[in-house]
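Each structure below appears as structure tokens.
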Structure 1
Amino acid sequence: MEKTLIFLKPDVYEKRILGKVISAIEDQKKYNILEMRMDRLNEERAREFYSVHKEKPFFKDLVKYVCRGPILVMLLEGRDVISGIRKFMGDTDPLKADKNTLRGKFGESLDSNVIHGSDSKESAKKEISFFFPEKLFE
């Protein structure tokens, strides 16, 4: 069993689609939600979380976007959950995402794309420890 971290971004709250997105994840019936909590990133924490992108041109906009409202952080577990949930999330650009993915259904743009998900085992370990340090090695 593999663990990963996802979080629903501020646009989910702004559009009032939190329940729909959670339901879509649960409807997969492939993954268990082990932990779930609301959080809010300030600029310092957002910069730390997205530090791998600090040299990219979109970094400032990403930090501003993720700080503009609450996020819902989830720790998921399941067989091949990292690759499976990323496939279900869809392309980072919702305009290119399959319409049956979360970003294809609910996303609007690269800047407003509904969900973050760890992209590898290494990222998952780092991201889980960022939000759920006590759960990493259970």
Structure 2
Amino acid sequence: METVAEALARYHAANGFRGDAMVMETLQVSVFGLPSVDMPNPKFQRHLLAKHDLHHVVTGYGTDLRGEAEMGAFELGAGSLHWFVWLNNVSALFLGVLCPWRTLRAFVRGVKARSLYLDDTPYEALLAMPVDELRARLRVEASDR
């Protein structure tokens, strides 16, 4: 049974990420295929981006434009009280014009789920869980793709 930590490492490798957003002081950002640039990863956003990555792991949404639109819709549906998350997700939701039905399905999937942003479980404990256990805990339904 794969742990969240193992799935997260696989997600990072598959997407060319250097490491865990929870500890990285800078992040590589690439938009529209332009070369990656390092951007600061301030402490206030590290746990938010780390939980965002865990949402990618449990939902299976990609990191391309359509995947980020789906993730933004899912996270808005699942809920967050943090302004930074809300702003990023509303911005990502505008990408939903690329795939309106997939974005709508992701929002509905999120409404039925729970968000890690509203969960105070220590990050290390989340990483130690089996992926299926975290999915069940968050009530994340299997993908319909």
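Every number here is computed from the coordinates shown, using simple stated rules; none is lab data. Because the structure is a prediction, the values reported are computed rather than measured. Cβ atoms are built from the backbone, for glycine too; each structure is taken alone.
On distance in nm of label points 7 Å out along Cα→Cβ at positions 4 and 60, which of the structures labelled 1, 2 is highest?
With respect to distance in nm of label points 7 Å out along Cα→Cβ at positions 4 and 60, the highest-scoring structure among 1, 2 is 1.
Using relative contact order in percent (Cα under 8 Å, 6 or more apart) as the calculated read-out, with 35 as its value, let me know the right label among 1, 2.
1
One of 1, 2 was used to compute FRET efficiency 1/(1 + (r/R0)^6) of positions 12 and 100 (r between Cβ atoms, R0 = 35 Å, to 0.05), and the answer was 0.75. Which one was it? Please list the in-between numbers first.
Working: 1: 1.00; 2: 0.75.
It must be structure 2, since only it matches.
One of 1, 2 was used to compute helix-only ellipticity at 222 nm (-39500 (n - 2.57) for each DSSP H run of 4 or more, over all residues; to 500), and the answer was -11000. Which one was it?
Values: 1: -11000; 2: -16500.
Derived from the structure labelled 1.
Quick check on the output: 12.9 is Kirkwood radius over Cα pairs in Å, for residues 52-115 alone, derived from one of 1, 2. Which one produced it?
Only one of 1, 2 returns 12.9 for Kirkwood radius over Cα pairs in Å, for residues 52-115 alone, namely 1.
Where does the value 2.9 come from, among 1, 2, when distance in nm of label points 7 Å out along Cα→Cβ at positions 36 and 76 is the thing being computed?
2
Here distance in nm of label points 7 Å out along Cα→Cβ at positions 28 and 68 was calculated and came to 1.5; which of the structures 1, 2 was it taken from?
That value comes from structure 2.
Given 30, 27, 20 as the derived value for Cα extents along the principal axes in Å, for residues 20-83 alone, which of the supplied structures 1, 2 does it correspond to? Could you put the intermediate results ahead of the total?
Numbers: 1: 36, 23, 18; 2: 30, 27, 20.
The read-out was computed on structure 2.
Quick check on the output: 35, 33, 24 is Cα extents along the principal axes in Å, derived from one of 1, 2. Which one produced it? The partial results should precede the final answer.
Numbers: 1: 35, 33, 24; 2: 37, 35, 28.
Derived from 1, not from the others.
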